[in-house]
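Read-outs throughout are calculated quantities, based only on the coordinates presented, and are distinct from any laboratory measurement. Computed from a prediction, not measured in an experiment: that's the story for all the values here. Cβ atoms are built from the backbone, for glycine too; each structure is taken alone.
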Structure 1
Amino acid sequence: MPIRVALFATCLGDRLFAEACADTVRLLRRLGCDVDFPEGQTCCGQPAFNAGHMTEARRMARHTLDVFQGAEHVVLPSGSCAGMLRRYYPELLDGADRGRAEELAAHTWELSQFLVRVLGVGDLGAGLAGKRVAYHHGCHALRELGVRDEPVDLLRAAGAEVVAWEADEECCGFGGLFSVKLPAVSAGMADRKLDTLPPVDLVTSADGGCLMQMSGRARRRGMATPFRHLASVLWEAVS
C-alpha cells in the first residue's frame, strides 16, 4: 500500500508559489506516495496567532483539524506553517480539540523532513550535478522543527554543491508581521544575508515567505541570483 499524503498548500503556496506546490505533488508521487488535496483547507492561522488574535487563530485551527481529520500524513512545503501545526496548535487549543491537535501534530511534516524521516529518501539521482547552491534555513523549520540536515542532504544527494554561507542560519527579516511593523529592520536583516551570499547558481529554501523576502530585496539591489523553492529544485533533480 502506498503512503497516503494530504498536501497542505499554505496561503503563500496557493497565491505565490503554486508551482512549488505542484512540484511537491509531482515529487511525492514520483516517490510512490498517494497524494490528496483537501479542498476545504485555508490559512493555518499563524498571522492571527502572531498578531495576538487568539479567537480567530483558534477558529482557523479547528477548521484545519476538521479538514485534515483522518489524514495519514500531512505534508507542507513550508517550515513556518508546519511549525504552527506541530508546535502551537496543541498549546492553542484545549479539551477534545487539544487531543485532536496533538494527533495532527504527530503526523504533520515539512517536505524535506518527510522525505528523509518518513520515506527514507537518500538518493535523488544526479540532476543537480555541477550546480552551486546556497541553502537558507528558515527560522521555523530550523528552530521549531529541528530541520537542519535534511534539505542540505537531499540537495547533495541530487549532485549539488551546497556552498558554505556564513549567514545561512540567520533570519532573513521576513517574519510575517515583523516585516510590516519594522520594515527598515527587516530590510537590514535581508541585506546582511545578501551581503554575505557567495557566488552561486541559485538560492533555495523550504519557506516561501523567506524566498519572497530575499528575492524582493535582491531585485531592488539589482542582483540576478535566482531564488527557488526547495520543492521545485528537488523536482528538477529527479524529473
Structure 2
Amino acid sequence: MHEVNWTPELIRDFWNKLSRIPAVQAEYFSANHGLAIADAIRRWVPADATVLDFGCGRGDFLEALLSRGYRGIGVDSSEDSVAQVQKRLQGRPGFLGAFVSGAADVPKADFLTAIEVVEHVAPDQLVGFLSYLRGSLKSGGLLIATCPHQEDLERAKVLCPECGSHFHPMQHMARMTVQSLSSAAVQAGFAVVVAQPTLLAHNRQTAGRGLLGRLYFERLRPDRAPHLLFVAKATA
C-alpha cells in the first residue's frame, strides 16, 4: 500500500478522466451548491461584475453566475474541462471564455472565485498557490473561496484494489481550517475579510431551511460546520 504522489501531471490526468464520467460530474460541489453560492456572494460582488472562476471544472458555477447576471471567465488546469465549458456556455450572455491555467491571455479580474479548490493543494504549496491567485487579481480585488471545514482526510480515503494506492477519491490534499487558510492568505499578500465556518445551502433547499441550518452551525456549532466561506482582499 502506498500514498499517491499528486504531481501536477497526475492531477491534470485525474481531472481530465473524471470530467468524462457523467455520474461523477453530477456530484460536483458546484453542481449542487452553485446557485446558493452565487446568491451568497452578492454581499461582496456587484450585480454587473466580471468574475473569474478558478478551478471552474465543467462550468457549473460559471453557469450559476451567468444565471444571476454576472459576467464570467473560467480557468482550469484540465484541458478536457475547459473544452466542455467552451462547448456548454458558448454564446451565453456574459460568458467571456474559458482558459487553461497558465495561459498568457487570461485577463486580470476584480473578483476571483475558487469554489472547492484550495483543499486540492498540498499544505506546503498553499502560500505559493494563493500568491498565484493574487497575481490573477487587480490590486484591491477580492478572492472568494469555499472549501470543506476541518475535513477528516484519512477517514475519507479509499484504497485501489489493483495497485494498492491510498488516496482521497476527490483528490483532497489539505485539511482546511480558519487558521490555516487565513495564515496562508496573509503570507500570500491578502487581507482577510471573512473566514466563516458555515453550511452552504444545497440548490434544492428552501430559503428558510437553508437559513436555519446556516445559523445553527455559524452561531451554535462552528466546530462542526461542514464548509468554510473565505473572502480576502488583495493588498497593494
Out of 1, 2, which structure matches -9500 when helix-only ellipticity at 222 nm (-39500 (n - 2.57) for each DSSP H run of 4 or more, over all residues; to 500) is calculated? 2
Given 14.5, 49 as the derived value for Rg and Dmax of the Cα atoms in Å, for residues 118-189 alone, which of the supplied structures 1, 2 does it correspond to? 2
For distance in nm of label points 7 Å out along Cα→Cβ at positions 126 and 158, find whichever of 1, 2 sits highest and give me its label. 2
Quick check on the output: 12.0 is mean count of other Cβ atoms within 10 Å over residues 102-109, derived from one of 1, 2. Which one produced it? 2
Comparing mean count of other Cβ atoms within 10 Å over residues 54-61 across structures 1, 2, which is largest? 2
If log10 I(q)/I(0) by the Debye sum over Cα atoms at q = 0.11, 0.17 Å⁻¹ is calculated from each of 1, 2, which structure is the one that comes out at -0.54, -1.27? 1
Looking at mean count of other Cβ atoms within 10 Å over residues 70-77, point out which structure of 1, 2 has the largest value. 2
